[in-house]
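Colleague: Below: a set of structures, written as structure tokens.
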Structure 1
Amino acid sequence: MTRLKGLGWVVLLGGVVMALSGCSEAQVFEITETQFGAMSELGNGKVSSYVKFDGSGKPLAIGLTFSADAFDGLPSGSDFHHCFDRNEDGVVDPDTECIVGHERVIPLPSRVSRRSDIPFKWALLNWTPQGHIPPGVYDSPHFDVHFYMEPIENIFALEPGPCGPEFARCDQFELATKPLPPNYIHPDFQNVDAVVPAMGNHLIDLTGPEFQGEPFTRSWIYGVYDAKIIFHEEMLTLAYILSQPNQCFPIKSPAAVGVSGYYPTQSCTRYNAESDEYTVSIEEFVPRNYSAPDPIPSELVR
């Protein structure tokens, strides 16, 4: 059963939860295996956040679910959320001085965001109809699905400016490109100065197939700011989604984490023919404990 194809079950579920209001959290989880969060319009359809739990309350999947018609009538151009007068002529040109894309803030279900042992709190969905840099790699229409660990007010305080290829505020660009302790990031992920306003810096896996001459279909990215991980991201093309995949890929995880909690080890994209819906999710969660940061090598310090 899904939220997008039929909402009747939500009424029933509400009655179950009320009946169990005196029961423990674990007992509620045994019945409410799937929880849905915020819903937003996309294209001609809807996108919603969701989480799946096992009977003990351990997260099994955190993700977004898309109705099939969400990929029809997708917007073009920019939503003008993030613009900067790059040539300093006193006028912002919406075609050349705004990030070309559309964003949706999608809070995760409260049973995720309120738990201290799950570091992910909200999702940011970005649709980029022309793709983005670097040319020849990520310049095809695609979605960025960010699962944020950092509070939303901190992310939206990252402002446009003249620094870096994505035009970030210069002092924030410096903080965003600070090196991470090496045990907090997988060694295949590299800083390429991809600091985006209202997002953060993006560390890219340069060993990925799209950098080895293969077409870009999907890629895993870590977001960072001020020497810490702030989001996990699955980036995937519209063409890949519409191929109706049912695939999971292992996440290249760092040796240690700076925040205790459940972390995913798989990133999955699926099509459900029965409901005519798609999901993009992080799955196979494992509990990880805080580890102290390793010293940053002197050659990485700017």
Structure 2
Amino acid sequence: MLSRKTALAIARREFPNGPESLAKRLGAKVQLRPLGGCDGFCVVKGDRAAIFLNEAPNQPTGKLTSRQRFTLAHELGHIILGVPSVFGETLSDMLSSDDEDEKRVNALAAELLLPHSVVEWYVIELPVVAAVLKRLAKNACVSEVVAALRVANLAKELKLENASVVHFDGSRVKWQWSRTLSMSDKTARCLLKAAREAPHGVFRHDQGDGTTVVASTIENDRFDSATLFVQVLPALLVSNITREERRKALEAILLPDDPKTRGKIQGLVGAYSQRTHRFSSLDEAELDFWKANRRKLSDTLLDSDDGREYVLLRLEQWY
């Protein structure tokens, strides 16, 4: 079997396909089967291992879902750490377990999916807001909940005082996770409400000791659930305004309620997500954008200092 150090090195090199590459390196046979309420388990006999994952409805051929990828990484964690797998576990059971061995397995699974260097690449400023977690999750092919958990686990390394993830089922706290930051369910519900009502979806609370609590939410309307990401900023960072917050503030100023105009502007800027490969730098992309679109935007609020700042903030997402 591979050591933890070797497994992490492979995950970094093969990102975002670390778990899949590790399974092949270990010679572990990964099988998709209907497992009822169980998300997955593994069986190890000597140097041989088999990992069983719950087959999803309309399973894409040759591709695992984000849920299956976390389960795969979790079961690889069991194998690498030598911790016996638990039969019948659901994803919720895995994430909310208080068992110390399961916590070790989850921590390794998150590292295999989201190596430290990858997280640092996407989390370039503090506080960490929901949009950043979503972008990180998309590029790592993981769920937004897993991305939030990994960032919370790296709170100290990212220069946060602390961080916590709280998962809600409707208005009920289903579970919460943090290394050291604890809060009552009542406090968590209050923070969820405040974040939902806050301008741009980011709630800040000065604790009076030089630190500030910042809360933002990732909504999942399809399953009537939400994930609350709570972080404590150190004194030196309490006044930080992220690019995402500034972008949303500018959108409120620049993009009118008229859906047609909003759609036109969003479409012009969004089109550059497919064109950035043509330019070697952000400056080149910005010059090209205005060369191509200045006439189209001359009668809009985007043709202003605020508008140019907004375009730059949108384009830099892809650099």
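Colleague: I have -3000 for helix-only ellipticity at 222 nm (-39500 (n - 2.57) for each DSSP H run of 4 or more, over all residues; to 500), calculated from one of the structures 1, 2. Which structure is it?
Modeller: 1
Colleague: Further question: Out of 1, 2, which one gives 32, 58, 10, 0 for P(r) over Cα pairs in 20 Å bins from 0, in percent as computed from the coordinates?
Modeller: Only one of 1, 2 returns 32, 58, 10, 0 for P(r) over Cα pairs in 20 Å bins from 0, in percent, namely 1.
Colleague: Say we calculate FRET efficiency 1/(1 + (r/R0)^6) of positions 185 and 265 (r between Cβ atoms, R0 = 30 Å, to 0.05) for every structure; which of 1, 2 gives the highest result?
Modeller: 1
Colleague: Out of 1, 2, which one gives 12 for relative contact order in percent (Cα under 8 Å, 6 or more apart) as computed from the coordinates?
Modeller: Checking each candidate, the match is 2.
Colleague: Moving on. Assign the value 13.5, calculated as mean count of other Cβ atoms within 10 Å over residues 169-176, to the correct structure from 1, 2.
Modeller: Structure 2 accounts for this read-out.
Colleague: Out of 1, 2, which structure matches 18.8 when mean count of other Cβ atoms within 10 Å over residues 41-48 is calculated?
Modeller: 1
Throughout, read-outs are computed from the coordinates displayed, never taken from laboratory work. Since the structure is predicted, the reported quantities are computational estimates derived from the model, not experimental observations. Cβ atoms are built from the backbone, for glycine too; each structure is taken alone.
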